[in-house]
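Below you'll find a set of structures to go through.
What follows is calculated from the coordinates using simple rules that are stated; it is not laboratory data. Because the structure is a prediction, the values reported are computed rather than measured. Cβ atoms are built from the backbone, for glycine too; each structure is taken alone.
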Structure P
Amino acid sequence: MAGAPARRFEFEGRARESSGAVPLAASLSSDRVPVLQRSIRYHRPRAPFCGIGYCTGCLVRVNGAPNVRACRYVPAAGDRVRTENAWPSPRFDVMGALDFLFPGGVDTLRGFRRPAALTGAYQRVVRRLAGYGAPPTPEGARVPPPPPIAREVDVGIVGGGPSGTAAAAKLRAAGRNVLVIDRSADPPAGAPDVPRLRGTVTFLPPRSAPGDPFVLLGFSEPDQGIRVTAAQVVVAPGGYDGSLLFEGNDRPGILTADGAFALARGPDHPPFRRAIVVGGGPRAAAVLRAFGHRVEAVVAPLAIVPEVVRIASELEVPLYPRTLVERATGRARVRRLRLRSRGKGTRFDLACDAVVLAHRRLPSTQLFFQAGARVEWRAGAGAYFPVLTTDGATTVAGLYAAGSAAGAVEGDAAASGERAAEGLLRAAGPATAEAASTPDRSELEGYYRELLAGRPGGRWIACACEDVLLDEIEAANRAGYRGIEVIKRYTGVGTGLCQGRYCLPDALLVLALLEGRTPAEVGYITQRPPAVPTPLGALAAIGTAPPETGGP
């Protein structure tokens, strides 16, 4: 918001300033990603990773309230912000000694049993290691949330990007009462005027019976409940940048392209000085276009597309195609990246202060799982997608997909939204289960096969939310456990606040190699709502709001 006065708030006892709608994490980022907390089991330093409210790298206390996502929270004047899950500070945390004392991992599920006389003490330690931060202070106990928002519409559209906006415009032109629900307050540039509600849909349960309306539940930041009843639904939540397995992949300064864009305060102020971009496709090209003057090198696990070659040549940025990322070094934050050319290449290091993961764009499919829509594993993308007709209809009648979640590439997003709208207007029938394709092996599986075959020792974090080690997944496999659902229950991988968004795609690829099966045969975990952590106060108030028809 241009010309808006600066708001003063306090961070760790020091005065800071923010203006406009800049989130807290971006306000705290200058030329590097801030270290805000420690991890749950080993108290390893944590910093913002995704920048879009999915991971656990930016949780802070605001006015005594714990676990506030700094990447989503806009600070108000007078706010008092503290780091958490660390003592005395995230830079030096006494509990960080666990990271050195237990190099093979802390077995909180089956360990700590002998001697029996110390069971009580052990349990207190385990409970201390099993949570994020401390309970809220009396000051942090929130006042009752604002009145919830309830709407009844013909079509609810989840996601207000190019595909969701295109679908809404076409449906509204056809006389349908539509409502777009999107996490952002601002529509895309040049978007047509369609009813829009700022919020996050976290529940999309199956309909009670055929012909019944869908009920979409969620919240608007920070804790206002939302309930939208719709006869038909178009799900177009977009995608996100995936993670990558390598030693030290949880170091502060390692973040996704989403995170780099979210934490940047303009193209001249990204949250790094010397970044290495991992990726060779369109997403890597976007990072280069935005922050090329701060990029030291482009490292691609697979091939590099011509567009990236062109931009990197203009910027004189060196390229390393088909390269294994083995290790990130640096205790407080990443300092160097250990690499090896694929095949029998030699190892070499590159200095950096950030690693931007831009190698793999994944679809947001959680709501499709919740609604009971059939999904299929696509080996080329290394992710699950909903089974669709050409019109974007899922296997659930009345539920459609558009944009990245439907498998559309970036340039085809708007056309994908229009096709979904056309199918909805024609009342296209649901997709059939036979539409699922037969999974095959992918180049990404080949990358991991080569990487793990020569894997050096060290701590590889398979699940950053829960501090699950890759060694634990491999140990479970050696013990005879098979399938991701069983491995999840045994190790805890995929049970963190991100709902497995960042760990499960790579875990499926690893298990496919360990079990000698395809990722589709390895399966997927049961997707339970909410898709994003949701304030209980927002949900508790939803049932008290009478529905309104039409847009906001």
Structure Q
Amino acid sequence: MNKSLKLLLGLIGLILSNLEPIEAQPNSPKNYETLVQLAQELRSLERTNLPNGVPDYRASTITQIQTTLQSYRSRHAQIDTSGWAIPQKVDYVLLWAEMNALDFNCRVLKPWERDPTFYAIIFTDQSDTPDHEGPTSFAAIELWKYNFPLTKDESKKLLTQLKIIPPLFEQARVNLTGNARDLWEVGIENIQDQINILDDLAKKTAQNGKEMKEAIAQAKTAATQFVNWLRQELPHKKGASGIGKEHYNWHLKNVLLTNLTWEDEVALLSRELVRSYASLQMERERNRDLPELKAYSSKEEYSQKTDLAVKEMMAFLQNKKILPVKAYMEPEMRKHLGNFVPEEKRNFFANISHRAPAVLYSHLTHWFEIAQLTHEPHPSYVRREALPYNMWMMRDEGLATGMEEILMQAGMWDNNPRARELVWIMLAQRCARGLASLYAHANQIDYAQARKFQVEWTPKGWTGDESLVGFEQHLYLRQPAYGTSYVSGKYLIEGLMMDVSRKQGNDFTLYKFFAEFYAVGIIPVSLVRWQMTGLEDEIKKIVGKF
């Protein structure tokens, strides 16, 4: 070897000996942990407190959140997913959508600026969904988690939470600069409800000392002042509350990860409304010689019939092998059977539950999934808890709505054919309220007109107490795509069932389908489809390169 070559090799060796160690390859576990770390940081980003523990939704803070979010986007884009398994890639896309959701909240929805109800933070009942429906402050006080009379530790915890209310309401009067009249007007009612809740809480905590009494009184005073201020400002609010088609479509694609558009949803829900009405009439023709369903007339009858309905439904699920039945499912459902309601006070769903409760309970398989979050949490950190910003809406509400028809078609009402009519009535009602929400977000109708539309297109005689209609249309105005998620999500899940059955052929069973479906987690249906089938065509149309 000549002298020059020896010198060159020695120089190369010297350079190599001083290089930094090569980092793990992009497809290594360490790199996936980078994604998990980013997810953890992202989920704490909006949860910004002031020194006194009060959530910080000031304009300057939101601007800072948006700036930080851009750096998170950059970090996310630098992650190389080549070589990753599909479940890990699913988490990658899911985090991309979650960043879009936060961006959408800061840029378009702005609940802290447009929506007074955002500041209603005391909740007396648990939602039947993975998390609160609609935008909610992370300072939410979940009264339903407390047992009264309070223990010393519970009293201390609740006291700390209640002390947040006065400064939060004071901040709200600075933050709320929006011009969405319908959100503002209905929001007044929701803050007024907080005063009623505080009055009831004062009675329940009468034995918990002077400090608790004072904290409740101060919270009530703050709420009263807040309501008065909202009423004073109302005459100046003249703007629309819908977000418009362009923003609505952006949210469908980039947050909910669906190729559907506003126009697609109008067409879909219109078609399903026609199908539900036609199917109802065909059912009634088939059942015309059978007696009509009679509503329960007493607390005792309601208790007896609902108990029997749960037993029969759980037995049906198990004996027919519809889905894997777990030990926690029936006890969880029994916590939420509802109570007997006098006829004049019954809303739409009470009208159903007082005739054939298991028709409604087939939708309340919601509670199976909520229990699953506790008893069988997903191994992935990204999917372990309920996704923020209601990103689960189409998957969760679509499944619950779809389950009504699935169980009917599987034979659950073969011995009570009149109950089949209720399934179509419920679908018609969901189409009516979903279409109303679509027109409201396009600002073609306002909140009052949306309520009227829902009542008009719900089968006659079934709406009942219209306060529920008001709650629903308000929620859907606050959270775009929620009103349509029941029917759109059902459609997407039916499409997934088609894909899986075509792939499995005669080996397809509902039991196996739902075992795999539940195992994926409560995430957008396009991602469920990708993981269950390996088909990435749909998600690529939405996300592009990943």
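Among P, Q, considering only mean count of other Cβ atoms within 10 Å over residues 67-74, which has the greatest calculated value?
Biggest value here belongs to P.
Using mean count of other Cβ atoms within 10 Å over residues 187-194 as the calculated read-out, with 19.2 as its value, let me know the right label among P, Q.
The structure behind it is Q.
For the read-out helix-only ellipticity at 222 nm (-39500 (n - 2.57) for each DSSP H run of 4 or more, over all residues; to 500), a value of -20500 was computed from one structure; give its label from P, Q.
The correct label is Q.
24.4 is what came out when Kirkwood radius over Cα pairs in Å was calculated for one structure; which of P, Q is it?
P
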